[in-house]
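Listed next: structures, encoded as structure tokens.
What follows is calculated from the coordinates using simple rules that are stated; it is not laboratory data. Small disclaimer: the values here were computed from a predicted structure and weren't measured. Cβ atoms are built from the backbone, for glycine too; each structure is taken alone.
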Structure 1
Amino acid sequence: MAPSWEPLARHIRRAVSLVNSVADEAGDEEITPSEIAEAIRDASEAGAAAPEKVRRYLLEALDAVSDGMPADYVAMSLYAALGALREA
């Protein structure tokens, strides 16, 4: 992964962490879909110049949150974005 993509990777990992917390039902604090969507939007903004494939996976994850898809599905899209970022 190019060093310039590290901030984007951090944003994506943050979104993954939130999604995994929801999937695991861990912690006392309730994480809302809005918080997850905000983390994904932050990643999208940080990756405005990222390769098309990365942006597409982030958009897919954001759409999945909006559509009420399961956390595992959202996480899959975010992990795909990280994988595509490593290929860049």
Structure 2
Amino acid sequence: MQKRYSIAGVRKELSQLPSKFVESSDLSVVQVTRRGEPVLAILDWQRYTAIVETLEILSDEETTKKLKEAVKELDAGTNPEWELDLQIDNP
């Protein structure tokens, strides 16, 4: 679920947003708009770090190649056996 606020509206709600993310497991992102157009996204730290880690994994060509090969093997009904050594730096 997304909540949508204007810039003026999010100013009023900003201090309460962390607790709103905790209270509502459905709330995934807050969209901030200017003149009705989205200009910012606010998300909780856990979701942010998950996105960053995913981008780091997908930006590694060798890892992406291994993932694609494993998906093909799974789709073909074979049992893929491969090792993945990831070095992920937390932001």
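Taking distance in nm of label points 7 Å out along Cα→Cβ at positions 9 and 65 as the criterion, the largest value within structures 1, 2 is that of 2. Computing log10 I(q)/I(0) by the Debye sum over Cα atoms at q = 0.10, 0.19, 0.20 Å⁻¹ across structures 1, 2 gives -0.21, -0.74, -0.81 for structure 1. Calculating distance in nm of label points 7 Å out along Cα→Cβ at positions 17 and 73 for structures 1, 2 picks out 2 as the one with the greatest value. Each of structures 1, 2 was scored by distance in nm of label points 7 Å out along Cα→Cβ at positions 33 and 57; the highest score is held by 2. Of structures 1, 2, which gives -24500 when helix-only ellipticity at 222 nm (-39500 (n - 2.57) for each DSSP H run of 4 or more, over all residues; to 500) is computed from the coordinates? Label of the originating structure: 1.
Between structures 1, 2, the greatest calculated value of relative contact order in percent (Cα under 8 Å, 6 or more apart) is seen in 1.
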